[in-house]
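So, here come the structures, one by one.
All of the numbers you see were taken from the coordinates with simple rules; none came from a lab. Model, not experiment: these values are computed from the prediction. Cβ atoms are built from the backbone, for glycine too; each structure is taken alone.
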Structure P
Amino acid sequence: MASPGSKKLRILLIPFFANSHIGPFTDLAVRLAAARPDAVEPTIAVTPANVSVVRSALQRHGPAASGVVSIATYPFPEAAGLPPGVENLSTAGAEGWRVDAAAVNEALTRPAQEALIRGQSPDVLVSDVHFTWNAFVAEDLGMACVTFSVIGLFSMLAMGLLAEGEANNSDSEMVTVARFQGSEIRIPRPELPVFSTCQGNLDGMDLPRMEESQMKSHGYVVNTFLGLEQPYYEKFASTIFSGRVYLVGPLCLPQPPVDADADAGEPSCISWLDGKPSRSVVYVCFGSFAPVSPEQLDELALGLEASGKAFLWAVRADGGAPPAGWEERVGARGALLRGGPPRGAVFAPPSTAAFLTHCGSNSVLEAAAAGVPLLTWPLVCDQLIEERLVTDVLRVGERVWDGPRSVRHEEKTVVPAAAVARAVARFLEPGGAGDAARVRAQELAAMAHAAVAVAEGGSSYRDLRKLIDDLVEARAAAGAGAAAKQPQ
């Protein structure tokens, strides 16, 4: 941290315990430091087992990033019921619910975070939405607190309206989200996020407490850009969060890799992609934590084989193995990548034609920034809502499966191999739906790069600078207020 005499704005960022949150929080820290290197000193606060996730995210920004972003640690809640060293949704497997439960449990998680905040004594907090108490801690300590969301405006607005009961209450199989900007959002009941059927509860979070926390927050920061979600910006600002909203994304634009995935003599997946014809490969990745059954993985493998198309499939370390003999039959047409590729780098080679994705907000944003169209296969919670932004609003992708779906594990339908093969083959067909979606995706990519452009003063770059300026002003106001309270 800065020395006592430092005039830099000391920002402490506290992400939720998942790669999909720690990565963007780290990206934000790097961007804040880069936007005002003379004025900002960011620190990422994570539990010990998550330090490696931060360091990996910093590496994507080059060697200099590690010199401008510090890392602080605090203990993971002992009563979470997880084995020692399991402190991340991405490594907890079937016990991931315990990570969620611990994260939103104020009695378990607040003491360690508050002790760290008091010990670090930053000027400003940037807190994940899960940690509703940090706005109150910041208020007690006389500092500003902003909330950072890794989920985009479209999904947050839809979920916020659902949480407020802004959906029809009929027994119809189809639920319509009321007061939504533009065309209405209609969602089959089995696809509704679980929280929408639980009064006052959002994945274990206390909604009234969250609303109270938002009222105390200095602002709301979102990893998105105006060109992607402009119709939902004003609606979100006035309906869900009545305060300052800063759109600062995309925080991590696709970059050519520095051979980050080549180790132990294994060939680089980027080299493999470079050896394929232009627009011939579908990249397949379901993120770092959402469960996929062994039966579904088998059908996916067989479907990719039957599609006749080249594919790069990122399989989690705990993701199981394809059916016996599958790899031999597929041969050089397909490649398995265990542990995941360098984030975003797989979109850069010309051979990448499409992204078969679970529709996590980070994945959608990265594909949009790279101009790559999507085949959608959402699995949990907000992903089934985010899919509608991709397919119905932006029209940069198509669904893999139009059959029955559910967010509940016990109700999930196994998508057959024939449907996978048909969707992939059709989308990669020259002159087909994939090409039309790519044209629109490339338009989005141009807007994404313009949004973060420094020289042209892009909208996201301006919001990033404004966020820093507002937080510097908030620090000054807090200092003036504290001085006024001192006895004369």
Structure Q
Amino acid sequence: MSDLFEPAETGNTPEFTVSELSGAVKKVIEGEFSFVRVRGELGRISRPKSGHVYLDLKDDSAVMSGIIWRGVAQRLEVQPEEGMEVIVTGRLTTYPGQSRYQIIIEDMRPAGLGALMAMLEKRKALLQAEGLFDPSRKRPLPFLPEVIGVITSPTGAVIRDILHRLRDRFPRKVLIWPVAVQGQNCAPEVVRAIEGFNRLRPGGALPRPDLLIVARGGGSVEDLWGFNEESVARAAAASAIPLISAVGHETDTTLIDFVSDRRAPTPTAAAEMAVPVRMDLLARVAEAQSRLTRAQGQRLEVRGQRLRDLVRVMPRAETLLEGPRQRLDLLADRLPQALIRGVDRRRLALSGPAGALRPGLLTRLLALRGEALGRRADRLSLRPIQRDLTQGRARLEVLAERLAEAGARRIAMPRDRLAGLERLLQTLSYKGTLARGYAVVRGEDGQVLTRQAEAQAAAALEIEFADGRVKAGGGTVGVKSARRAAKPPEQGSLF
């Protein structure tokens, strides 16, 4: 048994610890592969908060881990995306903590034009699935913008072409946001320019543009790649200001063209889309003013002719007034009798209410009711009921006074009106005529006689004066005596 615990023979084989062996492998790999270029397809990509990028580089039969440190990741012209075929440059190393080897990437480029186009198609499909290419999202351009914001390089020929074309067509105020139009700084600067213009407040110290133009001249796919970045496309789609994309020539197509509100084949064409031709507008205004003047003249002529036709068929003013004048005369003749009959009807109608609403009678009635209530209150021993009766009596007295006043006012108004009608009746009645010296002759049956023959034929006469009536005999003698009775006494001689 003791032989089992004796150490085994190791011979001349050296003995390493795990760390020593891992370090030796690391030195060998880093020494043999200090600088390599590897082509492969990007697989799993991880972006932790530290800013580093962890990814897999693979082909059909193998997978290699890769790391892009934060400083290198910020300088890359093309950001890594899963499925993209790339050529990376870096150095091989190992990670002893997990017993694996990996490549530290210092540069990354797409593996040819095909890789770029494949990545572009993938981005297009993603953005199209989100609806950013939908025509309903595209806004109409303003007809005549006051301020135009241009995002381009300040030193190229593009800005000169845009300014020259705007000056020829319709001069407008232009704000230029200088950006890099290619390279690794292109995409972030274009994004900041679009967002910066949108953050300007209307009416501020720096006016907010009514229209944006993102412009660049022609170039290769690699030169225009900054405008194919997803960040640029999303910034253009989120812009609240209408945006015209004018990147490259007519045959060049970038991702920003699909999300912008309008695509221009060239920067010069973008300026033509932005503003109309001033001379054409002036010509259209002059033509519209001329048409308006002619239309107004024709309208006035037609209205004038219609007015003249209406004047010829209208009746004269004298003809229109003949009927109303005749009705006015007829009503004026009927007015005195109508007034007399109206006064009689109102006097008869007021005689009943006047007797019922006499203040004295109403006061006595209220007093009797009050005494009756008092007697009943004496028989009740409940104080609340007495209190209610006292309050009711007080309210009753107030209501009685108000009712008496209202009755007096109700009687006074018809009485005054009746007095006025009575004065009018006295003025229009025949008694006023008698007071002026006339007399009324009646027969024995009381009928008024208006002819001498009727008086001669009557057996007896009754003559009414202003202060009374006198009986007289009929016939010729009676008429003469009546005349003598009606004749005033002669004045005596003063001598």
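Source structure of the calculated read-out (distance in nm of label points 7 Å out along Cα→Cβ at positions 83 and 427, 3.4) within P, Q: P. Each of P, Q could give mean count of other Cβ atoms within 10 Å over residues 99-106, but the derived value 16.1 comes from Q. Computing Cα Rg over 2.2 N^0.38 Å gives 2.61 for which of P, Q? Of the structures listed, the value fits Q.
Among candidates P, Q, the computation of relative contact order in percent (Cα under 8 Å, 6 or more apart) that gave 8 used structure Q. Where does the value 2.80 come from, among P, Q, when Cα Rg over 2.2 N^0.38 Å, for residues 211-466 alone is the thing being computed? The value was obtained from structure Q. Given -12000 as the derived value for helix-only ellipticity at 222 nm (-39500 (n - 2.57) for each DSSP H run of 4 or more, over all residues; to 500), which of the supplied structures P, Q does it correspond to? Answer for the origin of the read-out: P.
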